[in-house]
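Every read-out reported here was derived from the displayed coordinates using simple, explicitly stated rules and does not represent laboratory data. Everything quoted here is computed from the prediction, not taken from an experiment. Cβ atoms are built from the backbone, for glycine too; each structure is taken alone.
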Structure 1
Amino acid sequence: MYLEELFGLSGKTAIVTGAGRGIGQVVACGLAKAGAEVVSISRSGAPETVEMITKEGGKAYDLKADVTKEAEVDAALAEVVKRSGKIDILFNNAGVCLHKDTFSATIEEWRNVIDINLTGEYIMARAVGKIMVDLGIKGSIVNMASMSGSVVNIPQWQASYNASKAGVMHMTKSLAVEWIDYGIRVNSLSPGYISTPMAADVPQELKDAWMPLFPMHRMGKPEELIPAILYLVSPAAGYTTGADIIVDGGYTLI
C-alpha cells in the first residue's frame, strides 16, 4: 500500500511518444503495469505495444501523429481528451540520432534532428501543458534528453544530436519554472547507451570503442530506465521539477 501511494499510477492517463519500439515501448509497458492507461502517439502507430499491454490486462490505445506537425499533434491530443477525459502524464520520447561529422552532415540533416528531437518535444510539451492548464490538471511531463546533452560522445561525431539534447535539458528547466504555478512538473531523463533497436544499427566498431569508457563496462537495458521515469511521474516526485536524471552506468563521471 505504501509503495502504491508513492509510485502508483492508477487512474492516470499517460501519453508516450515513440512507443512503437525500444525505450518507448518498454516504458509504455512499465507505466501500464503501474496502473496508467497508456496512449501511444507516433507517426506509424504502435499496435504491438498496445497488444503487449492489453494482453497483460492493462489499458492502452495508439494514435498516429507526427510530433513535428502542430495540427497533427493537436488532433491526436483532442482525441485523447475525448476518449480518456484528461492527460496526466507525458513521456516525450520520440527522437532520432545522426552519426556524421559536421563537414559531412548536410544542413537539412541538422534541421531534421533538431526538428524531431527539440522542436518536436517542445510542440508536444506545449500542447499537453495547455490541456493540463485548461483542465486544471497538476500533471507531469518527462522529456527525453541524453547524456549527450552533458558530454561530447566519442569516437563518433554527432553535433546535431548533442546540441538537440542539450537544448531539451534547458527547455525542460525553462518550462518547469514557467509552469510551476500551474502545478505542472517538467523534468528530463538522460540515458547513456541503451541496448535498443536503434543501438543495433550502430557499427560494431563503435560499440567496441564505447565499452572501455563505461565504468560498468556494459550498455544499459531499457528496463533500467523505468524506475527513474516512474519516480518522476508519480506522487513521490511531488517536489521535483526542472531536474535531469542521468542513467548512464557512470559514463559521464569520467
Structure 2
Amino acid sequence: MSARYLLRFDDLSPTVSAGRWSPLAALVAEFHLRPILAVIPDNHDPELEASPPDADFWNQMRSLEAAGATIGLHGYRHLCQSHGRGLVDLHRVTEFAGVEFATQRAWIAAGLRLLRGHGLNPRIWVAPRHGFDARTLAALRVEGLSLLSDGFARRPFIRRDLTWIPQQLWGPVDKPNGLWTICLHPNSTGDDQLAALRAFLVLHANQFLSVDEALLQFPPAPLPLAERLYAGMVFRRLKCARLYKAIRRRVRLRSSNSP
C-alpha cells in the first residue's frame, strides 16, 4: 500500500488568524479533505489572539465536522505554564504534563463540556506542545476519550489502553508507505507553506484519509519491536535537530549582541 496521510490543524479558536486560516480552509473544501481540527475549548493564550473573535467560528467547526472532519480536544486553555516531563518529551513547559491528576481530569472534562456545548463531538486528544503524561492518559480514559494524536511510528498503535494515531510531520513529505499526519499551525502558516501544501495535494489528494478511514486501513495494535525502535530513532533525531537549532539561535544572538 502506498503512503496515506492525515491533515491536522492546531491552535484553532475564535481568534485564529483570519488571513492565514481562510486559505487553509479553502484548500480543505477544494480537495474534500477531512482533517483533524484541534480546537482549544477556552483559549487564554495571548499569543494565539491573532484576529478579533470570529462570530462564525463555531458554526464553521460544526460544518467541517459534518463534512467528515474530526474534532480534537486541544488542551483546555492553552496556558503552558507547567514544568513536567511528558511521554513525548519534546517540550518541558506545557499545559498538562506534571499537573496533578484531579486538575487534569477537571480540565479535560471542562474542555469536553465546552466543545459539546458548541455542538461539536470531540473524539481525539491533541496535547498542546505534545505535553501529556501518564496522569493525562488516565484522565482521558475516565472521561471516555480513547484516541490521541501523537507519536512517531508509521501506523496507529495501542499503548496504555488508548489508540495513538502518530503525528510525525510539520509539512508535506512524499513517503513510500505508512500513515503520516501532517500538522500545521494556521497562525504561523506562511505563503510558502501554503503553496507547498497545495502542490502536494494536487499530486496526492486521493491519499488523504479521515480518522475513521485511517483506523480501518491501519487497524491499531501494540507496536512490534522493529516499529518501536524506528519510532525511538525518529524521536531522538528530532530532539537532536531541535537542540541544534536552539544552539544556533543562541550563537547568533550572542554574536549580534557582542561589541
Here Cα extents along the principal axes in Å was calculated and came to 47, 40, 36; which of the structures 1, 2 was it taken from? 1
Match the computed value 4.2 of distance in nm of label points 7 Å out along Cα→Cβ at positions 135 and 159 to one of the structures 1, 2, and report its label. 1
Determine which structure produced the value 17.4 for mean count of other Cβ atoms within 10 Å over residues 87-94, calculated from the coordinates; the candidates are 1, 2. 2
Ranked by distance in nm of label points 7 Å out along Cα→Cβ at positions 63 and 239, which of 1, 2 sits at the highest value? 2
Compute relative contact order in percent (Cα under 8 Å, 6 or more apart) for each of 1, 2 and report the one that scores greatest. 2
Distance in nm of label points 7 Å out along Cα→Cβ at positions 95 and 111 - structure with the largest value, from 1, 2: 1
